[in-house]
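Any read-out appearing in this document is the output of simple, stated calculations on the displayed coordinates, not a laboratory observation. No experiment lies behind these values; they were computed from the predicted model shown. Cβ atoms are built from the backbone, for glycine too; each structure is taken alone.
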Structure P
Amino acid sequence: MSYATNLWYAALWADDLAEGALQSRTICEQPIVFFRGPDGAPVALEDRCAHRFIPLSMGQLCDGAASVECPYHGLRFGTDGACVLNPHGSGRIPATLAVRAYPVVERHTMLWLWMGTETPDPDLIPDFSYLDPGAPGVVSKRDWIEMDVDYQLVIDNLLDLSHASFLHRGVLGDPSTLQCEIAIDGTDSSVTVTRTRSNIAPSKLFDLMFRNDGEAVDTWSIMRWDAPSCLRHEAGICPPGAGRDEGIMVIGTHLVTPSSRGKCIYHVAAVWLGDSPGSDDAEISAQLSALRRYAFDEQDRPILEAQQRAYDLAGGPDSLRPVMLSIDAAPLRARRVLASIIAGEAQDEADTDAGEQVFVTIH
C-alpha cells in the first residue's frame, strides 16, 4: 500500500507524551517510538532495534532521556538514532548499528511526524492554531480512537456530511436538513466543501447550545481536507438573515492517521465559540466531548468498520466498484489529489534511482 510521505502526519496529542515515558505508534506501516529528550523536545525513532528487531518501546529511557535502551541485549540508541552503547565484547559499534530518526514537530498541541526523505518544512503543517493554549473558545477533550478502517474511508465519510441526516439522525441532523447548497473548491493539496442552509429547524445539538427554543436558523458547514489526512470542520448556526458573528460555531479537528492496511487512528477535538444559555465552560466542554465521542465511536465506527469488512471479504480495496452519486464529488476529488501526490513522489524516486544508475555507469 502506498502513502504520501513528504507531508506531515498527526502522530499523537502532545499531552499524551509525558516526560520519561515511551509511546509506540504504527504510522504508514512503520513502527515508531516517541519520547521526550533531555530538553523536553519530542523524539521519534524507528521502533525496531537494529540487532534483533525488538521494539525499543519495550525498553527504557537512559542517560537522562538522551538514549533508549533495548530490553533484549541492552544496546542504547541516541536521539539521532545512532547506537551510543554496545555493552558486549569490545563494545565496538558498527556504522550500520543504528535506527532511523524521524523529524517530529510539536505544534497546535499535536506531535507531527514527517515520514519522507525530503527536507521537512514545518510551514506545511495545516493551521490548527485554534487549539493553541490561550486561543479563544471552549476546548473539548483531545481524544483519539483506534479504528479497523482504512484512513481514506474515514476521509470519504468526513467530506460527505450528507450522512449526518441519517446516521446521526436526531443529534446532528435529520432528513429534513438534507437539502442544502453545496460548493466544492480545492488546490493541488486540499479540498474544501461548503454546505449552507437557510431558515430551517436547528439540529438538537446546536439548538441545545444556542437558544434552546427550536426556532428556525441559518446554518453553515465548511469542511477542509489537507493532504494527506488532516481535516478542519467549521459548523455553526445564527438567526435567519443575521451575520455569523451573531450565532455560535464549533470548529472540529479530525486528524486521521493511517496505521497499517485497513487500520487507522482517529484524533478528534473541538472548540466551541459563542455564548450558550445556562452552561459554563466546563459543562460545555464535557457535553461537547461526550457527544463527539458518541457520534464517532458509536455511530461512525460501526458503519465504517462494516464498510471495511465488505471490501476485505471481496478481496481488497480494488475489488469493489461503488456506484458514485453527486454527494461523492468531494471525496472523489480528494482521492484524486492524494493519488496524484503519491504518484508524483513515486516518479521523483524513480527519477532519482535512474540518475544514480547513470552516475554509476559513467564512472
Structure Q
Amino acid sequence: MQKKKQSSTLFIIIAVILVILIAVIAFFSNRIAPVPEGTIGNTGGNLNNRGLFCEYDGKVYFSNAYDDGALYSMNPDETNIKKLNNSKAEYINAGGKYLVYYQKGSSTSGTGNIKFVGAMNGIYRSKLNGKNAVCLDDDPSGTLLLVDDYVYYAHYDTDTALTLRKIRLDKKKSQTLTDYWINPAACLNGIIYYNGTGDDHYLYAWDTGTDTSSTVWEGNMWNPVISGDYIYYMNVADNYRLYSYSLLDSSDRVLTEDRVDTFNVYEDIIYYQANSSTEPALKRMNTDGSGLLTVADGNYTNINITSEYVYFTGFNSEVPVYKTSTFGPVYVETFDAALNAAMENMK
C-alpha cells in the first residue's frame, strides 16, 4: 500500500513538472526579442515600389518573381541564394531577429508533384530564416513599415476603408491611429513623413513616439522619400516632375524636366521612370539633378535598390527582372541568379 502511494505521488510530481516545462517552453517560444531602438524596416523608395527587396545586416531579402514571389535571401552580390518560405511577399521589412512582410494571394507548399494551395493573405512576422511565420493581421493592407517594435501599415476593411494602424510584433498591442489613409513609407529618426490625400497634398510628419501628426510644409507633393536632410517627391502642381525639399532651410528645387511615374533614392543617387508617350525611359541622376543618363528605354516599374544593384521590371510584368549596378557603369542584364535558384527549388 505504501509503495502504491509513493508511486502515485511520484506520478503527480512528474506530471506537475511536465506541465511547468511545457508552460515555460511555450512562453519562451512565443516570446519576441526586442528590436533594436532606431530600427527602420526598409527604405521609403523601396516601399513605394512594393518593397520587393530589403537589405539588412549584410543580407538582401527579396520576393523572387521567378518563384511566384516566394521569399528568398542572398548576399548583396547575389551569392548564397536561399529560399526561406513560400510566402508571396511584398513590403518586406527587416529588424532585429525578424522579417515582416505582406503575404499576397495564395501560398503554395509541398514538394514534387504534390502541392497544397491556401489563401493566407495578411501581414506576417517570421524569423530572419523565414521560419515560424505568424500572422499579425489578416485584413487587406497596403504599405507597411517596421519602426522599432511596431508595424505601421495602411489597413483596409469594408467598414472604415483605409486607415493607419499599428501593431506590436508580439500582437499584444494594436491600435487604429487615423480614420484616413497615410502612406507610412518614408521614415527617419522615428518620424514618418507623408503627403496629404484629402483636401491637400501638404507634407506632414507623424511622430511614432507620441503618435501625433504635424504639418511640415504646405507644398503639393506625392510619394515623399526622405534621404538625409531632404525630402524627394513628385510635384502634383508641376506635372509630377521630381523635386527636392530641404528640411533645413525649407528651400524647394526642381530636379527633372520629365514627368515621373515612380522613383527611388539611395544615398546620393536617384533612379526614376520618365513618363513620355514617345520616349519613356528609366533614368539615373545624382540627387542634385546632375549626371543624368538613360538606364533603359521603355516603361519600367518596381524600382528596388540595394547597395550593389538596382532591380526593376517592365510595366505590368513580373518577369523578367532586370538589374544594373547601383553606382557603377550602367549595364542592364537579367537577374539570372534568382531564375536559377527558382528552377533548382522547383526540381
Thinking only about FRET efficiency 1/(1 + (r/R0)^6) of positions 131 and 323 (r between Cβ atoms, R0 = 30 Å, to 0.05), which of P, Q has the largest value? Q
When P, Q are compared on relative contact order in percent (Cα under 8 Å, 6 or more apart), the highest value belongs to P
Quick check on the output: 22.3 is mean projected area of the Cα convex hull in nm², derived from one of P, Q. Which one produced it? P
Hey, FRET efficiency 1/(1 + (r/R0)^6) of positions 99 and 203 (r between Cβ atoms, R0 = 25 Å, to 0.05) derived from one of P, Q reads 0.25; which structure? Q
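Taking mean count of other Cβ atoms within 10 Å over residues 123-130 for each of P, Q, which is largest? Intermediate values should be presented prior to the final figure.
Details: P: 15.1; Q: 19.0.
Across P, Q, mean count of other Cβ atoms within 10 Å over residues 123-130 peaks for Q.
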Source structure (of P, Q) for helix-only ellipticity at 222 nm (-39500 (n - 2.57) for each DSSP H run of 4 or more, over all residues; to 500), computed value -7000: P
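So if we calculate distance in nm of label points 7 Å out along Cα→Cβ at positions 91 and 235 for every structure here (P, Q), which label has the highest result?
Largest value of distance in nm of label points 7 Å out along Cα→Cβ at positions 91 and 235: P.
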Comparing P, Q, where is distance in nm of label points 7 Å out along Cα→Cβ at positions 179 and 211 highest? P
